[in-house]
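Participant: Each structure below appears as C-alpha cells.
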Structure P
Amino acid sequence: MPRTRSKDYDDKKNQILDVAASMFADAGYKACKMEDIAERCNVSKSMLYHYFKRKEDVLFEIVYDHVVSLNGTIENYLASANDGNKRLFFGRFLEKYLQKSTPGRERHAVTIRDTRWLTPEQLAKQEMLERKNADLIVQVLKKVNPNYTAREYKVYAFLLIGMINWIELWYSSRGAMTRPELYDRIAVLFLDGFLAGYRDSKPLPVENGTRKRESPMRQRGPRAPV
C-alpha cells in the first residue's frame, strides 16, 4: 500500500530542498549523494526517497521552483509598479530581483551552475521558464525605454541577465560595498547606456564560431567572492 502524505509533507519537502540547495551550492551537485542529503536532513534514506526518487529530481525541484518564483516576482512588479520615474522603476526592479534570503541565494547559485545535470526532459521544462524570464525582463526594459526594436530588446535583456545573475557567485555582503550601493551602481551602469540609445556606428569585428549558445542564466562565470 502506498504511503499517504502527511499534513506537513510540503513543509518537510521544502526543508529538504533548502538543505540540498545549501549542499549543492557549497560542494557542487556531483559531490553530494542522496545519503549525504538524508544525513544532513536527519532523515532515513528511505524517507528521502519518499519525497524524491532520484537526485536529479531534487535538483530539478530546486531550480524549477526558483525560476518560477523569480518570474512571479517580476510579474507582480510589472502589475503594480509605477513607471513614471524610469530610474526609480528600474532600481526597484533590481532590488526585487536580487534581494533574496540565504536559501534563495543558494538556490540561485545552483540554478546558475548545475542545471547541466538535469535530464533532457527536465532541462526542456527549465529552458521554457528561462525564456519566460527573458521575456518578462524585456517587458521591464520596454517600460524604461520604448524606442528599441524587438531584436534589440532581446539582446539588452540577455546583457542584463548576464550582468545580474552571477552576482550571488562572487558578491559578499561582508565586503566594502553594501547591497543597496551595488544595486545602484548596476542601475547607473546599465541605464546610462540603455536610456541614451545606440549610436549607429561600424561594429567591432567578431570572430565567427560554432560554439553552442547557452542560456545567460547558465553560462560560466567568475567564482571568487569579492
Structure Q
Amino acid sequence: MGTLRTFEAGRLPELAPMLREWIRANASYVKQCEDSDAPWWFNERAALSVVAAAAWLAGGIALEEYTAPKNRAGAKSGSTGELTRCDLFMSFRKKGRIGGNHNFICEAKIIWPELDSPKLAQRIHQGIDKVRRDARRTLNDGYSRKLGILLISPWVNRVGMDDWREHALRSVEVLKSLDGVAAAWFFAKRPLLWRGRGEYYPGSALVISPLRGR
C-alpha cells in the first residue's frame, strides 16, 4: 500500500527538497527526545516550526508569524485589508536562474483526527477547505504564490493500538488520493504516548494546497 515515511510533491516539485527535510526533521526530533516527545502533538505553531526548519535545511529561507495585511472574512475583493499576521513565508532559489526565487505566502491549520475514524478522509478535506479560505484572505505581495498548509496529527487510544499500522497505511492512501496538492507523511516506529491524555500519536502528515493566481 505504501511506505510510512515519504512524500509526493505533485504539482509543486520546487517543494520536494523541503518535504524531504521535513521528514528528516521529524525523525531527528523524535530521536533526540528518545521517543518521549513529538513536535506534532502540540499546537499549530509548534508543528509549523518544523516546516520552517525544513525550509532552511533545504537551502531556502522562512519567516513565521510576520506582519501582513489580511482581509476580514466576508470583505469585498480589492480591499486594502488590516494588518495582522501571516503564518509563514518561504523562499527557494530557482535552479539555473540568478536572482530568481520561488516565493510562497502560507497560511496553516492543524487538525487532530482519530486515526481509525471512518471520517478521516472527510476531516482532511474539511481541513484543506478551511485553510484555503484563510489563505485567500491574506493579501499578496505581487510576486509570491499562496499556499494553504494543513498539518495533520492523528491519534489512537489504547484499544486502537493493535491495528495502528494498518490504519496509518490507509491514511496514506487518503493522502495519495488528494488531487493537486503536495503531501508528506512521517510515522514513528511505534506510536508515542501522551501520558497526560492517555492517547497515542504515531506520526504526522503535511498537505500543501496551492491557490490559483496571485
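Computed from the coordinates by the stated procedures, all read-outs in this text should not be read as laboratory data. Source: prediction; values computed, not measured. Cβ atoms are built from the backbone, for glycine too; each structure is taken alone.
Participant: Suppose you compute mean projected area of the Cα convex hull in nm², for residues 12-131 alone for every structure in P, Q: which one lands on 10.0?
Facilitator: Q
Participant: Kindly point out which one of P, Q the value 19.9 was derived from, the read-out being mean count of other Cβ atoms within 10 Å over residues 108-115.
Facilitator: Source structure: Q.
Participant: To which of P, Q does the computed value -9500 (helix-only ellipticity at 222 nm (-39500 (n - 2.57) for each DSSP H run of 4 or more, over all residues; to 500)) belong?
Facilitator: Traced to structure Q.
Participant: Rg/Rh (Cα atoms, Kirkwood Rh) computed as 0.98: which structure among P, Q?
Facilitator: Q
Participant: Comparing distance in nm of label points 7 Å out along Cα→Cβ at positions 28 and 164 across structures P, Q, which is largest?
Facilitator: Across P, Q, distance in nm of label points 7 Å out along Cα→Cβ at positions 28 and 164 peaks for P.
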